[in-house]
Structure P
Amino acid sequence: MDNRVREIEDLTSQTLDPNFWNDSKRAEGIQRKIGINKKWVDEYHTIAREIDDLEGIFEFQKEGMASEEEVDVQYAKAAGILTDAEFRSTLNQKEDEMSAVLNINAGAGGTEACDWSAMLLRMYRMWADKAGYKVIDIFEQEGETAGIKSATIEIRGDFSYGWLKGENGVHRLVRISPFNSQGKRQTTFASVFVYPLVEDNDIEIVIRPDDIEMDVFRASGAGGQHVNRTESAVRLRHLPSGVVVECQAERSQHQNRDRAMNMLRSRLYALELRRRQEEKDKVEATKSKNEWGSQIRSYVLDDRWVKDLRSGHKTHNPDAVLNGDLDPFLKAYLMWQSNPVPVEDDE
């Protein structure tokens, strides 16, 4: 808390500079950091007050001036606030505070896999809406018959990446497929990749112009009639890393290129985070199950359950999960991440 208070004071002093708003992006970043630090400090003081109240009412109870029930009520209130703060303190990395970019790709399985990808996209949209985050469509490639082959969205808001970082990996669906004329049970997969949205003022990522190859093409899907008439969509390929990003969110090629460059910086930052995590995992072998790209969750619709294969969290209400009720899974993963233990699968 002392460090956060000092940072608030330092950043606030910078806002007093008459030229502070000359660089609006930097100014907005500083204001955002002040706001995040103030939230933590305010919450700390709230917890301190609740615990002081608990100690006070407990003393009153010992002197016969308060009931045992009143102590229990205040204890439950203080414990609940403290537990919630302890959970959210797991979001303690610099990138956790950032907005998120979420990419979904259909696995093998044709129409069924494309439909499953569309279901996941809807699930994340609904979760973001319930959490009060803003969703921006970046890219979408429709399936040949139904659903989507690939889609990328931005989920903008403080800590959206911290909440969603555990969604990286393969999501497995088991159901009676509506696309199977024989009504057979079918298994399909889709991969989800989440990375922090790195703004210009968040971190310095150096990208040499010679390392970028750019293609332009006509956009498809949602976005208005112009998408099919002009080559406004942009694809950037970073040659040293092989990273490819695509954007068709804006009406002009220039705007799409700027947004794609921001996405590329974010992807390269995510690769660096992954490299560091892999080095850490070599030392901490117990975390080998937390590799990016591994199967992380099963959604078995006919048997009515969803289970996270890392934390072991399970629910028998898949409809609620697919309608965006993800918080129990996200919290369970973040708590598990601090003390990972093996979990047995149901199959």
Structure Q
Amino acid sequence: MPMPVALTVGDAAGIGPEIVVKLHEQGLPAACVVYGDLGALTRATRMLGSAVQCVAIEALQDFPADPRPGYLYVRPTYPSLPEDLPLGRVDARAGSAAVNALRMAIDDAMQQRVRAIVTAPLNKESMHAAGIDFPGHTEILAQQSGTEHVAMMLVNDQLRVILATIHIPLAEVPRTLTIELEKRTIELAHQACLALGVRAPRIAVAGLNPHAGEQRKFGDEDLDIIAPAIALARAQGIDATGPWPGDTVFMRARQGEFDMCVAQYHDQGLIPIKYLGVDQGVNVTVGLPFVRTSVDHGTAFDIAGKGIADPSSLRAAFDLALTLTKR
């Protein structure tokens, strides 16, 4: 029996069901089982006029030894979502179902029943409406897998970025950064590069403040926290440099000077990645005991149900998951 990739459908009121069906229409290079609402996926096939057939499997033991092309195998979540679930709107029922699907996939990954997890987008407002108080996928993955230290990494064909802090207010970033957190993020960046096939990773660390603090003129964190962490990483044999000014370091990496950038906060790292286009961007959670990749976009409520959502980022996430599991 092939060990399938787990693919979570995300928020059923968004574009998740549509891009999952489109991905299956393209054909997949590996076995796949989709975690989510069976009805939402079936409705997406009808909306798209797709020949893909949705088939429910209640347990992975039921996954066929020879998966048939054109079939979408679903581990359904319960309770089932209503057929008249409004698309393009925040709905607690969709938020609850999305998280249930993710938790099922995490359990199967922890039991080594699936080779990786690939996720379509959640909607945080829908999650919160269902009483699920997490900022996003990353925190749920870490909590349920019992992983203390994880990092968010964004990858496209021009740039790789890993974040020291993720979903926290900008005002909390300076007091959250510590030498240990910074060093750990550099270590995860190094490990991620090796997993991606980079033999001698060159890690560039962005400064927190303008001009990387300019010798304390614009803040102390660059010299008191980031620089000592870089020195500790270098003592371990990691080729880390910086802190470099955040306004130029990503451009230098894109030009080939570095293999990975460490960004200090969410938007510092995501803006350069998303500026290059979200179609091919992939989000990777580094540090988990299993491979997890995701699309680099949201639920796109404004186009949900219109049949125009682009599955390119989901395809890139699926392909990268396979690459990482092979390595």
Structure R
Amino acid sequence: MSMALAECIPQLAGKKVLVTGDVMLDEYITGTAMRMSREAPVPVLEFESRRYIAGGAANPAANIVALGSQAIQVGLVGADEAGQKLQAILQARGIDSGLITQAGRPTTVKTRILAQMGLRFPQQIARIDTLTRAPIDAETEAQISEFVCGQIVAVDAALLSHYHGGLLTPALVGRLRQLCAANNVLLTADVQGDFATFAGLDVIKCNADDASRALNRDLTSDADFEQGALDLHERLGIRRATIITRGGQGATWTEGGRAGKCPAPRVSDVYDTVGAGDTAIATITLGLAGGLSARDAVRLANIASGIVVRHLGNYAPTPEQMRQSIAAAL
């Protein structure tokens, strides 16, 4: 890995990105595992702490801000305490909020129960999700379209973060596609297996399993992934780059009719993969908006994601941490 990659990091800063998608509040409840319950074969935890983190589509926005750019958050929360907490977290992080509050629809909350057992990080033993997957109604869709229309002329890129929470309907994605094309704004998406909805975008990212299912064939070798990425790129009419993330094997990218692989950095202490995909799409979006090639944007994304997996829960790496990781790999 060359130091030229470190010289690409400044290209991630100074951009303005509109992030639209399924925002959520991540709640972490940690307790010390003291004994086994006599009521059921489960550990009894004595409460230690509770903390809240911006999750879902709010995590790419947090990563964008941490890397020195500006994020405008578009999404939907309920008229509840969780929605207020999420709004406060976004404000504290310096994320501009375009969230719409809708009574009768709960703010999505993922509650993780963690057991502290003397290790570096507590272990997750259960998760409880509070959510609805109902598609947004026509009135809400119109509100979001109107807000985006007012913002799109002033941004460098728009990022769609899809968590199957009902916000990114085909109609809304189609409207965003039109607005970005008309204003020459880069449009990227983390498709989460929903390929048809995001056809015709500039850039899409998916993971290896979703790519394999979409193509209805096994992807094993580097050559398999390169051909698979090219096939998805053509099938979906992607305008610039298609990226398949492959965990510890790195990522495969396409651009300009070519495909290649960017290896992942060596990470010996993987503690939690939550949020790594959000970091990847945020970094890729900033890199491409900053004039980098898909290859270099993906290389930076791999470095950033390698930092995230060393932390518990969503984490937003800084440019200095990325420089240190690149230097350590030399």
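Each value in this text was obtained by applying a stated rule to the coordinates, not by laboratory testing. Keep in mind the model is a prediction, meaning the values are calculated, not measured. Cβ atoms are built from the backbone, for glycine too; each structure is taken alone.
Quick notes
- Read-out volume of the Cα convex hull per residue in Å³, computed value 126, structure in P, Q, R: Q
- Between structures P, Q, R, the greatest calculated value of mean projected area of the Cα convex hull in nm², for residues 192-303 alone is seen in P.
- Origin of the value 1.00, where FRET efficiency 1/(1 + (r/R0)^6) of positions 8 and 72 (r between Cβ atoms, R0 = 25 Å, to 0.05) was derived from one of P, Q, R: Q
- Winner on mean count of other Cβ atoms within 10 Å over residues 32-39 once structures P, Q, R are ranked, highest first: Q
- Set P, Q, R, criterion relative contact order in percent (Cα under 8 Å, 6 or more apart): the highest-scoring structure is Q.
- When distance in nm of label points 7 Å out along Cα→Cβ at positions 232 and 312 is calculated for each of P, Q, R, the greatest value falls to P.
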